[in-house]
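In the part that follows, the structures are each spelled out as C-alpha cells.
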Structure I
Amino acid sequence: MKKQDTFKDFGEFWYYTKELSQHQIDIIFHSLPEIEQVDLRKSYSSGGWEDLFKRNQINKILEDIKKDIGIDVIYIRCRVLSGKSYYMKRGDWIYINNLLSSFSIKNTFFAIGNIEEKVVNENTVLLTVENAKKKYN
C-alpha cells in the first residue's frame with residue numbers, strides 16, 4: 001500500500017495554513033507523520049520558501065522604518081547606486097542596520113547591499129557606493 005501524503009509539498013501546506021496562527025500551524029505540522037514532516041522540510045528548503053519568508057519580514061521592517069521615521073531605504077539605495085551620495089543621521093543608519101542585523105547579507109542585499117558608510121561626524125554618515133563591492137562580494 002502506497003503512503004498517502006496529507007500535503008503534496010510545502011506550497012500546498014502553506015496554502016491551507018497561511019491564515020492560521022503560528023501555534024495552530026505548529027500543531028498541524030507536528031501532528032503529521034514524521035516522514036511527511038521531513039518531506040515538507042525538504043520542500044520548504046528546496047522550494048525557496050525560506051528566502052521568501054525572510055524577504056517578506058525584511059519588507060515589513062522597511063515599511064515600518066518608512067512609516068515610523070520617514071526613511072525610504074530602497075529609495076536611498078537606488079540614489080546611492082545611481083552615483084549620488086546621501087547624508088543621513090548616524091543614529092538612523094545604525095538603527096536600520098540593527099533592525100536588519102539578524103538577516104544574512106544575501107537576504108538584505110536588495111535593501112542595503114553595496115552601500116558604504118563614511119562617518120562625517122558623530123551625528124552624520126555619508127552613504128556611497130564607493131568600494132562597497134569588495135565588502136559584499
Structure II
Amino acid sequence: MEPYEADLEDVSEHLRLKGKTIATANRENPTWLSYYDQRRIELKTLVDYVEAQTKRSRGRLYNRFAEHYQRELDHRAIERYIDNEDAYLRWYEIYLEVKELYGKFQSAVEAFTARGYALKNITELYVAGLGDAEL
C-alpha cells in the first residue's frame with residue numbers, strides 16, 4: 001500500500017498547470033492519466049481480492065457460530081457476534097483502507113480527465129486568437 005500512497009503525494013504537482021506551457025501540459029496529461037488509471041485498476045483488483053477474503057472470513061465465522069455454538073443462535077445474533085470477531089475485523093479494516101485508496105486514485109483519474117478538457121478548451125481559445133480574452 002505504501003507505494004500507492006507515495007504516488008498520491010505527487011498528484012497535485014502533476015495536475016498543476018502554472019509555470020508550464022500549453023504544449024508541455026497537453027503532452028504530459030495523457031501520460032499521467034494513463035499512469036494513475038493503471039494504478040487505479042491494480043487497486044480495483046486488490047479491493048476485489050480483499051473483499052472476497054473478508055466475505056470468506058465472515059462465512060467461516062458464520063459456520064462456526066451456527067454449527068458449534070453451545071446454544072442455537074438466530075441469524076441476527078450470529079451477525080452481531082461476527083461483527084465483533086477480530087479475524088473478521090482485521091480483514092474488514094484492510095478492505096476499508098484499500099477501498100479508500102482506490103477512491104483517491106479514482107479521484108485523481110477524474111481530475112486528469114477534467115484537466116484534459118480544460119487544456120483542450122484553452123488550446124482552442126489560443127487557436128481562435130482569443131487566448132487573452134476576458135470573461
ask   = Of structures I, II, which gives 28, 23, 16 when Cα extents along the principal axes in Å, for residues 68-115 alone is computed from the coordinates?
value = I
request  = Work out which structure the value 40 belongs to, where relative contact order in percent (Cα under 8 Å, 6 or more apart) was derived from one of I, II.
outcome  = II
note = If distance in nm of label points 7 Å out along Cα→Cβ at positions 100 and 124 is calculated for I, II, the one returning 3.9 is structure II
query = 0.50 is what came out when FRET efficiency 1/(1 + (r/R0)^6) of positions 20 and 44 (r between Cβ atoms, R0 = 30 Å, to 0.05) was calculated for one structure; which of I, II is it?
reply = II
task = Tell me which of I, II gives 72, 18, 13 when you compute Cα extents along the principal axes in Å, for residues 12-83 alone.
result = II
note = If helix-only ellipticity at 222 nm (-39500 (n - 2.57) for each DSSP H run of 4 or more, over all residues; to 500) is calculated for I, II, the one returning -18500 is structure I
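Since every read-out is calculated from the coordinates, none of them should be taken as a lab result. Note that the coordinates shown come from a computational prediction; the quantities given were computed from them, not determined experimentally. Cβ atoms are built from the backbone, for glycine too; each structure is taken alone.
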